[in-house]
Every structure is written in C-alpha cells, then in structure tokens.
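The structures come next, written out as structure tokens.
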Structure 1
Amino acid sequence: MLRLPWFRAALFVAAVVPTGCSSDDTRRLAPSSVALSDAATPVYDDGELTIYEAETGLLLPIVAPRPEEAARLEADAPDPFAREPWITSSDVQVQVTWTLSSLDDTGHDIWVMLDPWNEFGRYVPAIELNGDRAVRDLSGIDMLFHVPGVNPKAGDSDTGAPRVIGAFTFDDMDELARDFATVFKIIAAAAPASDMEDDPRSALVNNAFNVRDRSYNSPLLAPYRPSVVPGLLGFDFGVRSSEPVNVALEIVVEVRDRQGDRVAQRGQSVDLLREPTDVISLAGP
C-alpha cells in the first residue's frame with residue numbers, strides 16, 4: 001500500500017481582511033472566496049480517478065501568548081500533544097456561513113471541503129493507492145452538493161437559483177476541532193507494529209471526519225479521544241469536482257471569544273499566532 005501527498009491548486013483567491021464584530025465577544029471576518037475554473041488542470045488523474053480542486057487557507061486572528069504564558073504551557077504535555085494548547089475549543093469557537101455558486105449553464109455535483117488547523121499542525125488528506133484503486137481520504141468536512149446551472153436547458157431537472165447556501169455552525173466546528181484532536185491520537189497510537197500488519201489509521205481517520213457521525217458517541221473512536229481539544233487556529237477551504245467546472249465558494253467566518261482576550265479585535269496591535277507549518281496526514285514522506 002502506498003500513500004501519496006494530496007496537492008492543492010488555489011485559483012482566483014480573494015484576500016481575507018478583518019471587519020467589524022457582530023457582538024462584544026464575536027468577531028466577523030470579511031468574506032473570503034475561492035473559485036475553480038474549467039481551464040484548471042486536474043490535481044490528480046490516474047486514468048480512473050480524476051479530481052479538480054481549488055482551495056485556500058484562512059488564518060484566524062488569535063492573539064499569541066505572552067512569554068510567561070507560553071512558558072507555562074510547556075509545563076504539561078497532555079497526550080498526544082507536546083504541550084498544553086494556548087486555546088481550546090471552549091475558549092474560541094468558529095462558525096462558517098457559505099455560498100456555493102455555479103457559473104455554468106448546466107448543473108454540477110460539487111464537494112465543499114474544509115480541513116482544520118490548530119496550534120500543532122494542519123490536516124492534509126492523503127490519496128491511498130491500494131492495488132489499482134486510488135481512494136482519497138476525507139477532508140475534515142467533506143460534503144457533496146448539486147448546484148443548478150445558470151441557464152438550464154428545456155427539460156433539465158435543475159430548478160431554482162444556481163447556488164447553494166449553508167452554514168457550518170458553532171457546534172459543527174466544535175465537532176471538527178474534536179475530530180482533529182482525535183486524528184492526532186489515531187496517527188500516533190494506531191500505527192501497526194510491523195509492515196506485515198494492516199494499517200487501520202485511514203479507516204479510523206475517515207470515521208472521525210465523517211460528517212454523519214459524532215466522535216463523542218463512537219465506540220470505535222473511544223480509545224483515541226484526547227483529554228484536551230485544541231481550538232481551531234484556521235482552516236483550508238475549497239471545492240472539488242470530477243469534471244471541469246466553473247464554480248465559486250464564498251464564506252463568512254464568525255469567531256467567538258469565550259475568554260475575552262484570545263481573539264484580536266479590529267485595529268488592535270497585538271502579536272498573533274502564525275499559520276501552522278507541521279502537516280498532519282497519512283501521506284507518506
């Protein structure tokens with residue numbers, strides 16, 4: 001069995017800039033968008049599996065700890081992390097409202113995906129090659145939607161506006177943070193003892209990220225639930241298709257500060273946590 005890294009192509013990406021707050025403890029960021037053009041080349045194509053994808057990242061404005069606070073975090077290392085997290089999922093909560101729009105005459109089936117970041121790394125799905133069959137691991141949130149075309153032909157079953165609108169709620173994103181923390185422990189604790197054993201980690205990771213399941217009531221994942229859940233520091237978001245398309249995804253993010261001093265406000269001059277560089281993935285080196 002061979003695992004390949006999952007490469008991404010981001011096209012026509014709009015910048016993310018801060019805007020106002022919706023309440024005293026919730027900051028709303030300006031809209032951000034990503035689009036996939038029918039001129040894009042596949043990010044993966046083996047003759048059987050063809051994938052077109054556009055994705056970009058969004059870093060949340062999380063205030064960095066002061067030196068004495070950072071030193072305190074080093075005093076304990078809750079499994080599977082090297083230190084205590086600066087923010088937990090109960091400190092900072094996130095909600096994502098999104099609009100998926102088609103720019104083509106006919107409708108398409110499009111995946112909306114979101115891959116989480118925290119202080120300890122960013123998740124990157126892998127492609128697993130098992131014999132002659134390639135299978136893509138799930139993103140942290142990986143949902144398929146049918147988007148009607150802007151000018152459907154007579155007799156086309158598509159109706160309504162050429163867009164789909166939805167939200168990943170605060171509860172959904174809390175679940176994503178729990179899932180990601182669980183994935184850290186799966187990767188560390190479920191590795192096979194030898195090359196002769198089957199590797200269960202792909203199945204476990206995909207089970208954790210399955211949006212139809214909740215990690216807290218999964219007996220399969222019970223051994224891998226960590227004692228602490230780091231909060232989300234940001235995420236990659238984007239769209240995926242099995243055919244050339246012209247689609248766009250726009251999101252608006254709300255960040256709720258439960259501690260009162262973890263999320264930078266507009267115009268505030270403070271040091272922020274940086275985008276994580278460690279990649280958390282089942283892809284091979």
Structure 2
Amino acid sequence: MIVDPQSLPPRTHTERAAYVMAQFRELGFEPPSRVVEMHRVLSRENVPFDDPDFPTALESLRDLDQLMFIFEQLHVHRDNPRFQGVVKHLLSDPVLPQHGKDSPGRDRQFELYVAAICQNAGLVPVDCEEPDITCFIAGTKFGIAAKRLKSRKPSQLERRVRKGADQLKQQGLPGIVALELSLSRNQSNRPIISQIESQLYPMIADAKNRQFRDRHGDAIRRWVAGTGVRAVLVIETTLRLRPDRRWSLDGTLSDVPTTLDNEQPDPLFIAFYDGFLKGVPNLEDSGTEE
C-alpha cells in the first residue's frame with residue numbers, strides 16, 4: 001500500500017508549525033527545539049534547494065505531518081497521564097534524524113503516530129500502555145510494540161523484534177510488532193529527486209518490502225514463536241520530489257505474517273490490518289501490495 005500525500009490539512013507550512021507548537025504549550029511543555037527551528041525556517045516562505053536551511057524545510061514535511069495527525073487524533077487523551085508522559089519524551093532529537101545516534105523523541109513520536117492511526121480507524125479504546133499501545137479488535141484487547149530501527153545490522157532487527165515480542169508475552173496479549181524502517185533503509189535520509197526514481201517509487205518500495213519478507217520472514221517467525229505476535233508490520237516513509245515537481249511525503253505498509261504460506265492466515269491479525277488501513281491518512285491502493 002502507498003500513502004498518497006495529495007490531501008493535506010488546509011494550512012500553510014508556517015501555520016502548521018505554529019499549530020504544533022501551540023499543542024505542546026497547551027499540554028504544559030515547551031515545543032521541541034527541532035519544531036521551533038522548523039517554524040523559523042518555514043517563516044521564510046521561500047527556501048531554495050541550494051539553501052543551507054532546505055533540509056530542515058524538507059524534513060518538516062514529515063515531522064509536522066505526523067505531529068499534526070497525532071494531536072488531531074489523540075486530543076481525547078490530553079488528560080491521560082500516560083499520553084502526557086509519552087509527549088514529554090518528544091522534546092529531544094536533532095532537527096535532522098540522520099544527525100542523532102539516539103533519537104528518543106522520534107521513537108516516541110512513532111508510538112504516538114501508530115496510536116493515532118488506531119484512533120482514526122476506530123479501534124477504540126486506544127491507550128498508551130504496555131507493550132507500547134493497546135487498542136481493541138471486535139472486543140479483543142490487542143497490543144502493539146512499536147520499534148524504530150536506525151541501523152541495517154541484522155542484530156538490531158533481531159533485538160528490536162525480540163524485545164517487542166517479549167513485551168507482548170509479558171502482557172499476555174495478542175498483537176503485532178510495528179517496525180519503522182525509514183532511517184534503517186535510508187541512513188543518509190536522502191530524498192528522491194530523480195524523476196525516473198520518483199516514477200518507479202511504488203515498484204521500488206514494493207520490491208524492498210518483498211525482499212524484506214523473503215530475507216527475514218523465517219527468522220522473524222522463530223524470534224516471536226510462542227509470544228502472541230500475530231505479525232510484524234513494516235512502515236517506511238520517504239521524502240520525494242514527485243513527477244509534477246511537488247515535494248511530498250510518501251509511505252508504505254507491509255506485513256510479515258507469523259503463519260506459514262500453507263497455513264490459514266490469522267483472523268485476528270486480518271481484522272486488525274483491515275481496520276488499521278482505514279485509519280492511515282491519505283491512503284490509496286497502489287496495486288503493488290497483495
């Protein structure tokens with residue numbers, strides 16, 4: 001599946017940054033320095049490609065889009081101490097994700113982004129609790145361990161999947177491990193600027209997801225055996241110059257099921273996945289994912 005960014009909230013980039021800063025202040029926190037810097041750069045209105053501030057302006061498309069969606073969907077949780085505790089951890093991180101070895105702010109942002117998708121999908125009640133997020137599928141409490149990877153090392157993938165699986169097992173919940181692989185797959189955070197690469201983006205993204213499933217599927221099934229993990233969900237976002245010369249944020253979703261090809265798909269995961277897709281903002285069927 002490919003996320004179509006054509007429809008964005010009706011605000012200028014500067015207004016979007018101001019909105020996000022205001023949401024942090026309403027919760028009693030000073031806005032993250034990266035958001036403040038993005039607001040400063042976006043206030044210039046025109047930031048050319050060769051300007052030193054351009055990478056900050058471009059990265060704001062990802063950060064502000066996600067943060068706006070989080071605050072708009074999770075406003076019902078504003079008085080929830082667990083939600084406030086996660087928001088508090090958003091305050092760190094450098095402006096550009098590739099400049100930080102550790103990135104607890106964006107790690108927690110990914111948790112809240114997944115929670116916001118569940119909220120938007122109506123998989124309620126949603127809560128920010130162990131394993132990281134919980135939601136409900138047809139009356140069944142369902143857990144999500146959200147893990148963001150920054151390295152290509154197979155050892156990190158194993159550690160993160162095993163940790164998420166262990167969290168689910170400790171809670172005694174069925175659920176998934178959600179992996180955010182944007183920086184792992186693109187460690188320099190390089191945007192797509194080639195017109196040919198941009199046109200081929202859906203096919204390239206689909207090929208990467210299929211390769212990941214083929215390369216790591218058997219190992220993932222071993223790592224999560226007996227833990228309640230019904231699948232591993234893979235999420236990636238990419239900043240891309242589209243063929244119409246507009247910058248946009250695109251994303252892909254893919255899954256690695258814990259059932260073998262000759263086994264019946266897990267019905268609880270199918271129900272979750274079908275519901276979850278309805279909550280992803282600006283989603284269109286690319287025709288490239290089965």
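What follows is calculated from the coordinates using simple rules that are stated; it is not laboratory data. All values derive from a computational prediction rather than experimental measurement. Cβ atoms are built from the backbone, for glycine too; each structure is taken alone.
Check the numbers for Cα Rg over 2.2 N^0.38 Å across 1, 2 and tell me which is largest.
1
Work out the source of 21 here, i.e. which of 1, 2 gives that when relative contact order in percent (Cα under 8 Å, 6 or more apart) is computed.
Only structure 2 yields this read-out.
Who wins on distance in nm of label points 7 Å out along Cα→Cβ at positions 37 and 61 among 1, 2, i.e. which is largest?
The structure with the largest value is 1.
With Cα extents along the principal axes in Å, for residues 69-236 alone coming out at 45, 37, 29, pick the structure among 1, 2 it was computed from.
The structure behind it is 2.
Looking at structures 1, 2, which one was helix-only ellipticity at 222 nm (-39500 (n - 2.57) for each DSSP H run of 4 or more, over all residues; to 500) calculated from, given that it came out as -14500?
Only structure 2 yields this read-out.
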